[in-house]
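Every number here is computed from the coordinates shown, using simple stated rules; none is lab data. Because the structure is predicted, anything quoted here is derived from the model rather than measured. Cβ atoms are built from the backbone, for glycine too; each structure is taken alone.
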Structure 1
Amino acid sequence: MSIEITTTDGHHLLCPALLISAAASGQGKTTVTAALARLYTEEGKKVRVFKTGPDFLDPMILEQACGLPVYQLDLWMGGSTHCRQLLYSAACDADLILIEGVMGLFDGTASSADLAALFGIPVLAIIDVTGLAQTFGAIAYGLAYYRKDLPFAGVIANRVASAGHGDMLAESLKGIPYIAALPRDNACELPSRHLGLVQAEEIADLDTRINAAKQHFLHAGFDYQPAPVAFEAVEALAPAAFLQGMRIAVARDSAFAFVYRANLELLSELGAELCYFSPLQDVCLPEADSLYLPGGYPELHLDALANNTAMHDAIKAHQQQGKPIVAECGGMLYLLETLSDKEGRSQNMVGLLAGHAMMQEHLANLGMHSVELPEGEIRGHTYHHSTLDTGLIPIVTSKSARKRGRGEAIYRQNRLHASYLHMYFPSNPEASARLFMP
């Protein structure tokens, strides 16, 4: 368990912590983080896991690995105080905190390195060593010393070809701790598709894959214990009950699963009662004052969504009553007239919004965004492979945090709010609440 300490700058909790990053995307961060979470959990530790950056799919895997909720830590989207509150809350009852990074260690603004440096969390870097020999040492050296303020725990060589290969890699390191060498093994690789990893519920043998990765640590005699980190006490003020007495119907099934856990919990903290439904299977909406349609994979369920015309009618009736609807990315695509998959096969959708969306092979937009809505500024991110053809006039366009990033149109139709933007509600609780208020 964590240990309480008092320093000259206030009250802190000491809790072992580790940020698991990599040299780039696709190096095996989620697999390694899930394996470590499972390994330490089976040692009897209470392990709290976080994901750096905007991501819906990796947390699903990590939650199954540790058995506890997984939240995002993002300095740009949520802010340092919000991240500090989440970490301190976790440290209050955890034996260990694991944080999976985003992309490469120094990629993005803010990066995984920024988060690690701010909170003093040691970095464990994963390097895919496919095709690497002594250059492994150079990459490890760069990761460890590129920033002087970065606490560095060591490196893991992933997808090692043989014991001899592992020895060669170890010899190339110049004093950097060699935490583990993991073999190349398809049995523990996680399947992916166009928006990232396949959803946890769709991977029938997910536990087997996590355990296979865990076994590689055990076979290597892994006994690494992360160092304690001091997490500063932060008073978390309860938000005002802007949504007291309201019921919000939230779409949740394999077509609509891209929603931040923090978003749902904030709506509850604001006083709302959440009730869930499936646009794939249900024929009516729950009794609700507002409707939340998160993103997901509607393009993978075209026939089921098209054929459920009873749900189309229920959503149209909800709007006709002047009730709010918030539709993000896949939720917006569902409300269009038609949606086409990558093969060009098209189906009718709800038809509340004039327009047609087409899936494509390449990425259409990606990045962190902020938007000045009539309700206030909200931050979030966009990540989609579809293009939209519509005559709708946006009320405003989001602003990309990247210099040459492209903004996303925000559409309003009566009380319907629709956009490709995935909003992070904790970035502005009051503005987010107003989207759902009558």
Structure 2
Amino acid sequence: MFKRNYRMKILFATLIMVTVMTGCAKEPYRDSAVEESVATKYTPHILDAFHIAFAPGADETERTFSWHTRGINKKAVVELSRLDEAGNILSSETFEATVEGVLRGQSRHKAIITGLEENQLYSYRFGDGHRAWSESYTFRTQATEDGDFNFLFFGDPQIGAGDGAQIDADGWDRTVTTATEMFPDTAFLVSSGDQVNRANNPIQYDGWFSPEELTAYPIMPIVGNHDAASFADYFNVPNETGWGGDSEDSDFYFTYGNTLFLALNSQSSDVAEHKEAMELAIAANPDAIHRIVLVHKSLYSSADHALDEDVLALRAGLVPAFDELDIDAVLMGHDHVYVRTYQMKGDAVIGETAYNEEGAAVDPDGTVYLTGNSASDSKYYEMRDPSVYDRYSAVALQLEEPTYMNVEVTDDSLTFTTYKVSDQSVVDAYSIVKTFGEE
């Protein structure tokens, strides 16, 4: 009986196969929505690239990228295309990327694109080196011939520190959108650190990367105490010096036009290394007209962190170094409050500063220190007693609403203007003018 049933099953299966092969079988049911979903998920021509960190490069002719993909991909590239004003591709070039495996079945990639021309429209997309490509994104480089440009500075977004990651992300998105609509020709953006509240929380990073503008405007992140543990996993910065932190989170620098930007990792208290990094950057860029330091922890603020031991130690060590190296301005975050100091030197206010008819400081001695408040509305700190900060603060405000700063740069001036996001009203403005010894 067993052999007979077995032969019957074989015969029945053979008949089914013959029927299907000859086209006589009934067509199976097809769910087009499911097939479309499956095709989108598994088609090798579509690459899911996310957490795209588009940043300034070593100078205005470069940009850096960091991005994540699903799965452990063994190769990655960036395709850069020059476009005409109608969006047609004029030429394309491919740049190789590094590939590093990360947790949760994802890969991390980093690349640098070079040879950018000024005032040129470009597009870029990410590939796996075979057939898969991500969607394309566009950006425009700015003209720098006359030495004029502007950039936008944002205090700690710290997504996840407020009433929820999505609420904070919405606030961050609103600020970035408002600022770039106000200044559509800005060269790049700067985030002062603490991009997220918890370094190991990818949902908070989803929120930080959520503004669409961050794929069109390069943004330079500074390492903060809340995101230091994951900074290298998400960002790709130029000219890492190896001083002032770990090899991937060390001090770094870049130039744009006539200005040298020195980014310090304030997680490190090694002032000697910070100074070495700055000296290296200055020696490599002796013709820079302006020198601006970017650092997370505020050396001169007015809220909760104003008297922290690590902050005071950094102040004691870095301020003399800034004085010696002729730093024009230091842009900071960390304390979630707005502060602009007087011109400072040797931890003291400069006694006399000349001002022109427009109110700009003319050839001022020393350095001005500016602390940005929250750009996302996620968290604010209470002001301390004025006796803590009165001696150095020209302006100290806790508005408890998001702000951002526009920095205008020319060959002979720096202007720092801070705006409320809510109504674009000016919170504070300060300018420095350099005459270079002119009579």
Structure 3
Amino acid sequence: MTPRDQIETVAGASLADSSAYPIVGHIDEDGIVAYQDGRPIPIARFLHDIAALAARLPAQRYALNLCMDRYRFAVGLAAALCRRQISLLPPNDTPGVLKALAADYPDLYCLVETARPPLPSLVYPADLGDGSAREVPIVPAQQPALVLFTSGSTGRPKPTAKSWETLVRSAQAAGRRLEVGRLRGATLIGTVPHQHSYGLESTVLLGLQHGLAIDTWRPFYPGDIRARIAAAPRPRILVTTPVHIRALLAEPEHLPPLDLIVSATAPLTAALAIEAEARFGARLMEIYGCTEAGQVATRRTARDEDWLCLDGVALEPDDHGPWVSGPCVETRTPLHDVIERSGPASFRLRGRVVDLVDVAGKHTSLAHLNHQLLSIDGVKDGVFVMPEESDERIARPMAFVVAPDLEADAILRALRERVDAAFLPRPLVFVDALPRNALGKLTRDALLRLAAQSRCS
């Protein structure tokens, strides 16, 4: 049975009982799963690599997949599923996070490419052998697939578990809404990390479930992003963030054409979306969601203010705020944003919860950052602040600290052991005292005034 026959057979069965889903949706035997250093990797090679790696995986329950190459990450994820192992995807790979995961999940190993963390590890083999395979792995719908982590307010990673069915249904719903069926064999170029919810869904699972080709690199700087787009065969899809879109549009150089732009992590302005569509010659679609719920809604920002829920996703507001549920949401989940319903399945965003922080596709909370800052010996008081963002200036977290016996370098070194580099304070400002009120609280207004004063001094 060919991959096409096998997938079509399973897909037909899944419509009836949803008991299992294939790893990939590439129905052509010569379909390309990924481009690695410009080299196309066909479906048969991908299936071979899954089987070869699965045979080498340790017999443990949890796989901490730290592969930075997207193809190797995808092979590792699929191989772990074949071994009924649960992949752990941490918010970052700092020593503190890895130590916390090892304590909470003692039966884990790390899948790495080069450097070995101080944990049981398997280095991704440089050579998985020659050969090809034709059998597409089929995974039970309810099989636990992975655990995504966000930074908890106590400093310990906060887990969100996902079944294989939830991941597949989410990818299928997003692909239908993005109309990727019109872009058969398109190349997915992502500027976002695939260990995080958005990157996982839109640069890996979207590709695997819809027969797209994953570009294995993660370009960050505008010049590198332009080069990756130009080198990729068309049709081309860019999965990115408002930070990267602003940086690309700020460059005077010609932008290579795209066939679809996908953006998430923070809302775009209509003006920026219109400019992006004009300069790239492609539709720009925003995705709204969160790690806990996954993908919830989309909008074409150049034309629409309203967000439209993915098929099957239901909004359920109550006295505590909005909730979402549906076949592509693991459990009924609260949303952490203020929304205004504009229809049964549509809404408008009316502001983000202040405590949430998004920087270049990575997510954390101010509570987590404050916890890590205050845990440094010698820091008497301290707080992170997310300044207001404008079209002219990208907001990044800054921090105020009361630490008369410490130097800035010492604090930053300590923070690098605790938080992802994207959230290091820019700048770190020393003060004699923080403007706490009579209840000992720090209001946002007081912190923004302090931030304005620090810029003027």
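For the set 1, 2, 3, ranking by distance in nm of label points 7 Å out along Cα→Cβ at positions 106 and 146 places 2 highest. Work out the source of 109, 48, 43 here, i.e. which of 1, 2, 3 gives that when Cα extents along the principal axes in Å is computed. Corresponding structure: 2.
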